[in-house]
Structures are given as structure tokens and as C-alpha cells.
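**Student:** Structures incoming, each one as C-alpha cells.
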Structure 1
């Protein structure tokens with residue numbers, strides 16, 4: 001069972017499967033401004049239908065640099 005493995009690793013002091021505190025802090029430092037922007041209504045979350053190549057905003061984002069997505 002996965003939880004048994006994690007608990008056993010924790011008891012043994014093996015932190016291989018755990019995220020370090022500094023990593024978590026950096027992840028939240030990246031995500032917090034995004035969440036704050038969404039909550040403040042400054043930016044709408046781009047959505048798209050399942051099975052498609054993504055929102056049109058993604059195409060527009062890279063088109064500004066004269067690039068396109070590679071699609072099979």
C-alpha cells in the first residue's frame with residue numbers, strides 16, 4: 001500500500017518521496033500571485049473543450065513571437 005510505504009520511509013528518515021520545505025515555499029511563491037489575480041477578477045481562466053488542442057489564447061500567446069505549436 002502506498003501509504004504504508006510513505007509512513008515507513010518517514011520513520012526510516014528517507015525523504016526521497018517527500019517535497020522539501022524550501023521547494024514547497026517556492027511553489028507557493030509562484031502560484032500565489034496567479035491565485036490572487038484570479039480571485040481579484042483580473043484574468044479569466046482560459047478553458048477549452050476536452051480533446052481539443054487547448055484555448056485560442058495559447059495560440060495568440062506564442063503568435064506574438066511569430067511561433068506556432070507543433071501538432072502531429
Structure 2
């Protein structure tokens with residue numbers, strides 16, 4: 001349609017893009033795990049942190065062991 005009309009090539013175009021979710025940083029994961037570990041058993045804390053951050057459980061488990 002752009003080539004068929006000379007008036008279509010003039011003016012502005014608006015692009016609407018979906019927002020990207022912010023990826024949690026390692027410090028965010030660490031802070032979340034620290035709070036969860038204070039109140040929950042290790043396994044539950046890691047599971048909840050994984051659901052929230054979308055990080056692999058085994059990676060968070062290793063981090064949790066370092067925090068304990």
C-alpha cells in the first residue's frame with residue numbers, strides 16, 4: 001500500500017511493540033532467596049524463587065546453599 005499512494009509515504013508511522021519483562025538480576029535472586037530462606041525450608045524457598053525469577057532450580061539451589 002505504501003507504493004500505491006504518494007500520500008502514504010508522507011507523515012509518521014507508529015509501531016506498537018509489547019513490553020519486555022525485566023529479567024531479574026543475580027542480586028535480585030539472592031535478595032529474594034535470603035528473604036524466603038528466613039521463613040521457609042530450603043526446597044520451598046528455591047521453588048518459589050524459581051517460579052518468580054524463571055531461573056533454573058538447580059542454579060538457585062546452589063545459591064541458596066551458599067546463603068545458608
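**Student:** 1, 2: which one has FRET efficiency 1/(1 + (r/R0)^6) of positions 5 and 45 (r between Cβ atoms, R0 = 30 Å, to 0.05), as calculated, at 0.00?
**Tutor:** 2
**Student:** Taking volume of the Cα convex hull per residue in Å³ for each of 1, 2, which is largest?
**Tutor:** 1
Coordinate-derived values only; no laboratory data. Just so it is clear, the structure is predicted and the values come from calculations on it, not from any experiment. Cβ atoms are built from the backbone, for glycine too; each structure is taken alone.
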